[in-house]
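Once you scroll down, you'll see the structures, which are given as structure tokens.
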Structure P
Amino acid sequence: MSRLIIGNLDAEIEMARAATPGPHPALSASTARLVARHASHLRVFARPGDQLRVPGVGGSALAAGDREILAWAETDSVAALRRSPVPVSCVLCPVPGVLSSENSWTERLWQLHPDPATARACNDRRFAFDLATRQGWSLPGARIITTLDDLPSNGSWVAKALFSAAGRERVRFASRDEQRPRLARLLARFGALLLEPWVDRVLDLGCAGLTDGARVDVFPPHRLDSDAAGVFRAAVIDDSGDAIAEPSVLAQVRDTAHAAGEALAAAGYRGPFSVDAYLWRDRAGAVQLQRMSEVNARLTFGLVARAAAERERPSGGGRFELRL
């Protein structure tokens, strides 16, 4: 059977269109080219003969009615392709290196895909915020706002859209008056925003896993390299932990990811996921752990990096970096 990988790294736009007022325009041409290049890393999940579909790129057609699909994120359009008898235009995906065994976690991914509405609900920032609030993990002062009257009058803050990725759809501000027009537009489009204090981040971490509903499997945490604006740049795998963070920090992040996986499973989600976490410095200079800043109910580059590391070094060990 021919298999199809869908590199829909712009899935948050489709989710937002289905769940919020909008409008939500497509990616610009330059951003779409960048997303397509990043999506090419999903080749690591392929076998010879598999095909990869990336935004804005045409190619050969995959046979109708004979389609096994792995997507970056499950959306209504992906679910429609699973049912569609119409051929799909794709890019042929050559696969170098060692192939995964049929029992590997990378092959399990092909069988785990949630209902699109469930995936959308779990990727809504309110899902992660509600979980963090129940567990006592949210940042001081963090909250969901539905009106500009809820904006604080002082301090440094960041307002995040309910659906966003790669540092898009957010406004950083120190004065609500200076950014009020931008904040008003973002709030009108999404109906609600997550408001968090802007903190001095010291180290970004991620922890990924899989859930099939009956169990939750979590990998060791990995390091995330992000720029000053919080945009992801690289994932670093080193399961020894020596180059990642202190063992106590890694243990807390892994426990957090497992709890998030259980919450996703309870919500009906089936598939890959990850949590983002970070160390930050408070006003007194002490380093604090933000155990969970986001829940990603989809593939992530942390999982892509892990698959690439396993393909490059099947026996395990060592450090591997996936840089975009």
Structure Q
Amino acid sequence: MIRETEVEETDVVEIPIGDILFEDTTGNESQVRPTGNKSGHIEDIAYSILNEGQRVPITVEKTFAPNGKPFKAINGNHRCGAIKRINENHRHLLVRAVVKSFTSNRERVEYQIKQNEHLPHLGNTFVDRKSALLHLVKSENACGDLDRFETDKERLECIKDYAKELLGNNKDINKLAKAVFNTAASESRRLWNYTKKEAVQYLNKHRVLDHGRIKGSGDHDNGYAYYFEGRLMDVTKAHAQGIKLLMKHGTTVKELICVAWLEDCIGKDPQDIIDFRADVQEEVEKFNNFLGQDIFTKIFFLPQIRRNGDGPNDNNDNFIIIDVANKRK
């Protein structure tokens, strides 16, 4: 983490803890932290303040509430909690604070998340950063209208650039940008992403063949067995598994079907999906031909290219079915 921010001593005021509204619980969401306050961190700060004093001021904003507390903590919940604990032992420490005003909630949240990147603040977790970034992009319009971009790749780059501006070259920037894009741009993204679990659920929901419930790769019912592959490099492994399954179950399994989709397609373009499908079909046919046997008879491509509306619909929400049986030379 970065060392504590510099504050001009002339900007610091002392305020009674009773005049400050702050999150006074642990384990609950506070300020921009979905992970909430940490009791252990409050204890550590209390020990430090008792021995060295409050070296770093908190930031407060005037509330202008006639019947409420005159100040609200913008950052420094843990330090407020520490001073409150200290004062419970009949001490009368004042809180050193800087009073700021903000022109918008976006400016306030940006300030909070940046301050939490500095010591002695409790560092932002990935969940903290994701929550703040998602709020800023989706609710505070920090990246503008993402629909102005033609491609998902451009949308993702816009979010990533903003995340870098906000958090610097954090090691989680790429992961953060993808996580935020997947939620914030859900209404406008061009491609639909699946986890392997979601792919299995989709097959069970949209049954094409007469099979029962499938639990995962290698599972079979009523003569049909399935393998789920989100990456081209897994097709070879799937063939090896398919051969073992046929050897083990003999005539019980009459068809092996590859259920395929482009995994981690966030930021890619429709042409990447089309190219992936062509490559999978080529690999399956090549292996069938090499082995002289139709290990896989069909490929079910999950719909991923959105035409309009919500969800995957590049073929009216049906699988794109490719029959690869008997295509050997």
Structure R
Amino acid sequence: MKTSEELLQWYRQNHRQLPWRMDRNPYKIWISEVMLQQTTVSAVIPYFERFLEAFPTVEALAKADEERVLGLWSGLGYYSRARNLHRAAKQIAELGLFPQTYEELLKLPGLGPYTAAAVASIAFGEEVAAVDGNVIRVVTRLYDIAEDCTFKETRQLIQSKAQDLVSGQPPHEHNQAMMELGATICVPQNPFCLLCPVARFCQARSNGTAAQRPVKKKMKKQEPWVWEMLVIRRNGAVALVKEDNGTPWLKKTWVLPGRASPWTKSGNPESDFRHSITHHKIFVKLKFGPPSLLRDRQVKWVKTAQIKEVGTSSIVRKALEEASRRK
């Protein structure tokens, strides 16, 4: 199946003008791809622009203080991504050269197969397929793949089909065209098949199964957790700690004192507000106390207006907003 001519022509005429597409700078492409994981394009753009303004080169990122990096990342979530970016930047700076191949890029912290393939193909023209969620959807529909795409064997089949499609094509354009097609035309619900440049090649459309592709197992229910947060103020600042808080998702991050634990009883616990992330539903209970409760603990006192600058999670900011309302 060769869809390249129609796909590339469509991409050249219709692709979105995004700040990381202005050139083929590997640093910009890498930053954008990491930011776009679990985050929408519209949400990423302002973060990307602020991040690049603060750290215009990989060397600047390597020299940066981690807290400054996390502060500019604040609001994107999944802070391990920012820490891995920082670690990888230091490694690249030590090498003195940005790795240019898929295999070399895979050696950097936080770069999995997709990110390594995206940078290698878009920045350096390596003929390797970059397969993200959008591309999985496009490929499973093009070939009407009925197997569960969460299975290892199916993912290998999808990768193989995607590699066949990129073979002999300009990789930097082809991979972006596949991603763009999945993001704007071959969308999860009600795809715009009449506007699709490769509709005549699409086996799922021909078979009437496009709405059922890709096949994936149902996501498990969000696991309920209770998090008791302690709000302690002093001279207009609030106390933050960077210690074990019981959560599997916010480690080594500045948070309010307190501890989280799974909710094992029936029904929902009492809470001041709720917060959801991918696999967890968090019920937050606020408590208030004096600074004396923090004796012998490592504390950072931060003005409320500067909370984002230290890389706090949105759940912390929600807690402080709720605490302010309860004054």
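To test your reading of the models, identify which of P, Q, R gives 23.9 for Kirkwood radius over Cα pairs in Å when calculated.
It was calculated from structure Q.
Any idea which of P, Q, R comes out highest on percent of Cα pairs over 25 Å apart, for residues 117-236 alone?
Largest one: structure Q.
A short reminder: the numbers here are calculations on the coordinates, not readings from a lab. Remember, it's a predicted structure, so these values are computed and weren't measured experimentally.
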